[in-house]
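What follows are several structures.
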Structure 1
Amino acid sequence: MSNLWSLRPLLPSDLPAARLLWAEAEGVELAEGDSVAELSTYLDRNPGMSQVAVLKDRVVGAVLAGHDGRRGFLYHLAVDPELRGSGVGTALVDRAQAALKAAGVVRVLILVARDNPSGRRFWSNRGWEGLAFAEVMGRDL
């Protein structure tokens, strides 16, 4: 597959294709809050932060990005299997981080599944580190 992909902000109209990419990606889990309607709200609250890679009008990579005014968050990074290793994932992350930095965010957090060694390797190779002093906790409302 050609590497003539381009990057742009993720739009609500991209969400069905992005959700399909995320659902098929090993180590990415769609859960509560990941419906098209809920993700559209997230995009509205964080305009221009989330990114997609597009090849011939097809979404081949996507990452959700946003912030709470203090910390940035990246979720659901996935790249089409045929383009992994081509720089799409790194480019998506770099562009999302640049948008967060432009918004004044100085620290970004991610969640990586413990049973996702390729994902952990991707993030570690780019300077991300585990936080030994913290454990993710959650509660459904």
Structure 2
Amino acid sequence: MTERAEIERLVHEAYATRVRNDLEGVCRLFAPDAKFQMAGASHASAVPLTSVGAAEYRLALAQMIKTFALSDHTILDLLIDGDKVAVHWRANVRSTLTGEAVVTDVVDLLEVKDGRIASFTEFCDTAMAARLLGGRQALTA
């Protein structure tokens, strides 16, 4: 089990690297066999996706970083229970495709193993995220 302080540091580093659009930095924080998921119903929105393993989550994260620019990021709640983490955060999200920007809240559930992110599931307003995609069929690399 990873110590609580290490997990908290990892979480803050993960969001800081994401806000900086640092794909390499974000990927270094994930385990090679990690699962990254944007939760939701794929028949209802272009946003939901599931990727497992470095090759897949790297493509998904690259597309997210390319498409959604974050600013004014704030962690509102951070709950850690053993190796499981829940993060409620808020940020200004700007679409690089449409230029539209919104302030939105997001909840992420993470699992940490051996000091790295083993599982990351994001819950966002998928209708808003799909609108920010500007009519693209899916969030894929």
Structure 3
Amino acid sequence: MALDARHTGRILALQSLFAQDVCDQFHDPLEWLADEVDCDAESVSFARELVEGVICELIALDHKIYDYAPAWPTEQLSVVDRNILRIAMYEVLFQKKAPFKSVVNEAVELAKGFGSDTSGRFVNGVLGSVVSDVGEQVTIIA
């Protein structure tokens, strides 16, 4: 899969999960992805894989987020940060297809692009701890 397709897929997954968080029961993230026509099929397919995985493992992911950021209960995190962490933690802890370094760097870039001024550092710190515990040492951009 092309790097651009993975990057675009992560953005689509973030947008879809963000909308679900904000709109709650009024938004089906998988239905939204099915209707997404502005992106290539490879990106949409990867986004669907991420969204399905996050939805399936949502409780476990939120518990892990709390384990690694106990000062910030999951429901108190910004919607952007929460969903970036869910996606990246799903990729690292469950999917295990992409190199951890790539997943973390992409998550930090998404946080910088879509989150607050401190989102990149926060996401970097949380995911750095996760990856360290999983056992793969990476150099993470800050």
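We did not get these values from a lab; they are worked out from the coordinates using the rules stated. Everything quoted here is computed from the prediction, not taken from an experiment. Cβ atoms are built from the backbone, for glycine too; each structure is taken alone.
The greatest value of mean projected area of the Cα convex hull in nm² among structures 1, 2, 3 is that of 1. Here distance in nm of label points 7 Å out along Cα→Cβ at positions 92 and 116 has been calculated and equals 2.1, so which of 1, 2, 3 was it run on? The value was obtained from structure 3.
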